[in-house]
Structure I
Amino acid sequence: MNLIFRLLSVILGAWRRPKLGVNEVFALSFRVWPLDLDLNLHMTNSRYLALMDLGRVDMLLRSGVWRQMHRQKLGMVLGGAALRFRRPVAPFVRFSLATNVLGWDERWIYVQQVFSVPEGVACGAVVRAAFTKEGRLVPPTTVLNAVPQQDPPSWTKEWAEVESAFAG
């Protein structure tokens, strides 16, 4: 994690911010710093992915899912990401990151993450993540058994078909 100070801020802040259910929207605020910039002097594409990690950490901590993961000795990995960049984010601009679970199936949890600036959406993304134990995927219901099943959007099946083309 190359954003250690932001990570610490998210972890410590999770104790102060309200606890939310898995099905709610988790919001964080950030500012674009000089180390976030690319040669075009706006936030670099890779920084979005790193900040999305922080949004998911916040969600896991504030929803209590991390506690369940810790008890069961589970990890979490990403299995894919789709991003759409809408507008550049300039230096020192404040922006927000909203993270919410779209649903899950027998293998994946689908999470939407949206970066917003005063002018509107800067970037929208969907990732699919999985719980792991000893290098194997664990069904999301193992952790989310107390949460009513939320089926993922229908397009996730098509996403899986597209990604199967890259299976090696």
Structure II
Amino acid sequence: MKTLISEPEVNEAVCRMADEINGFYGDSPLTIVGVLTGSVVLLADLIRQMTMPLRVGVVQASSYRGATTRGPLVINSDLMPNIAKQDVLIVDDIFDTGHTMLELIDLMHKLAPISIRSAVLLQKTGQQQVELCPDFVGFEIPNEFVVGYGLDYQDQYRNLPYVAALESHDIGE
């Protein structure tokens, strides 16, 4: 495993993202929907720096079942707040192909929010397969399998305060 983004760099990016989001929304109320489980660390750090009135909820979306390849997306929105007539910000750990974010936005549009925007810590370069870009991005990263700061490999490494890239021998390839 090699460190890709250090803890101080992550903290600086989260502060920058919070400043951008605060500047964009100002004092307008905001509903934040974190994507479980990867976004929990980013979500907690980000909302502590946000200045507008906000509500927080979560949605569970998973397409990886202990592997490093994408499977069918499963969405559980039972813990998501009512977003009708609300400005919504989806917070996720990583934007890879974009399929998860696109499906979440499509689902949420049916619930009649005022607006939907997205914030991600990481965006992989060259992996995007949809016509969508996150509105707020912490880092663009190369196409590597990353862990830490909420991201996992087989439910491990989420607790790392930095982002690391797993190497083939770490994954068992």
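Any read-out appearing in this document is the output of simple, stated calculations on the displayed coordinates, not a laboratory observation. Everything quoted here is computed from the prediction, not taken from an experiment. Cβ atoms are built from the backbone, for glycine too; each structure is taken alone.
So if we calculate Rg/Rh (Cα atoms, Kirkwood Rh), for residues 40-111 alone for every structure here (I, II), which label has the highest result? Kindly include the intermediate steps, with their values, before the conclusion.
On the way: I: 1.02; II: 0.97.
When Rg/Rh (Cα atoms, Kirkwood Rh), for residues 40-111 alone is calculated for I, II, structure I comes out on top.
Computing distance in nm of label points 7 Å out along Cα→Cβ at positions 56 and 88 for each of I, II, which one ends up highest? Numbers along the way, then the final one.
Numbers: I: 2.9; II: 1.9.
Largest one: structure I.
Say we calculate FRET efficiency 1/(1 + (r/R0)^6) of positions 8 and 80 (r between Cβ atoms, R0 = 30 Å, to 0.05) for every structure; which of I, II gives the highest result?
Working: I: 0.60; II: 0.35.
Going through I, II one by one, FRET efficiency 1/(1 + (r/R0)^6) of positions 8 and 80 (r between Cβ atoms, R0 = 30 Å, to 0.05) peaks for structure I.
Upon calculation of helix-only ellipticity at 222 nm (-39500 (n - 2.57) for each DSSP H run of 4 or more, over all residues; to 500) from the atomic coordinates, which of the structures I, II produces -7000?
Numbers: I: -9500; II: -7000.
Attributed to the structure labelled II.
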